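Pasting the structures here.
Only the coordinates and a few stated rules stand behind these numbers; no lab work does. Owing to the predicted nature of the structure, the values given are computational and were not obtained by experimental measurement.
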Structure I
């Protein structure tokens, strides 16, 4: 993908313009609900992910979240909160969270761009790639905990086993 040239006139350019180019290049379904909001649908190995991008021009920050279709029943909430703590200890970028309104799990990260003319294509591609990789990596742990009735420790241990070769 070629680097995009965006006229900034001294202001930080809206990174959603770049995200839209990335989405088009990957042929993903999306809805740009406004100049400052975008929703993208991406199919993963375990489920489909819904990516949300919110640009706040006043503070030059882009909030990003990736949700997957898994609601946490109230009786599993304490175990999932413990699992979130264990999973987040292993994160370098972003974190997982539980939405208190609808009990869905999500990956979240905010990128600050104050003083930058624009986010780069590579930065935004990396953000999406890292988020999807982490969602795919930890989805089984959340599944084990929420629907398998496993403890947080059992769930995270089973999910972080990295295979060396294919059988």
Structure II
């Protein structure tokens, strides 16, 4: 899994995207500040590269986050992927997986409500990214099995959830 660091990142008040950007810079990740309220980040994982998207919604005092993987779902496999999403989401404590209607890419999504707070802490940003990437890495094989292997969602989930013992 990708290792992240909060070294030299501090808690900021105001726009939380500023703190997220400091965190991204501290980890030396490729990124683009699309606007004052949006940040797009590219990181490498074990299975693929992930695109992280952060968006600050001041009206809601919410930081929206998504981690998408480049795995377009063909129309013929969407119903199986929707079944897989339901099975995967049952196993999550935080966030959820969905399939965007526009580009048919699976993504992990979560929103952090910050009303009444000065903003997120560096540790919260670190946790958000670490949890999201860990969940994407955990379920990536199941998505692969359903989308490209043609497996039913239940079989793909059972296969992907096998925890290996020992080292090869």
Structure III
């Protein structure tokens, strides 16, 4: 039996203060969204946390408390642990909207309709979203492409495909 799909809402970024509060890097549209969909779980589902936002810091960070985190040491030990909820807990996207996780697994085509592999993952290392492409014909390894209108001019979630500009994949000689 397969498990329900889940979405990563954030990650613990370290302890804050001495009362067990924790700093969280959020991946949600608004920082306090990390606590808006009920309890969050670790990737392995081994632990669950009922988050309460103490303070929004800006730049995608919040300070949160959770009854399951009793001390500064507990909070510090969680640093780097990602937080997930079942996809069904999130609101359905509006028409012509999607969650970034919806891109994973989509087939990629260039502007002329030629196959260009699949979307393997979506990342954000702080300078904007990137999509990772795999199985690109004639290309060894993976390619990271900026998730911009120029590099990714068309997304058709219902058809499970996206268009990526060939120039975004090719590396200069």
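General remarks:
- Answer label among I, II, III for the case where mean projected area of the Cα convex hull in nm², for residues 65-112 alone, calculated from the coordinates, equals 3.6: I
- For 16.7, 51 (Rg and Dmax of the Cα atoms in Å, calculated) the corresponding structure among I, II, III: II
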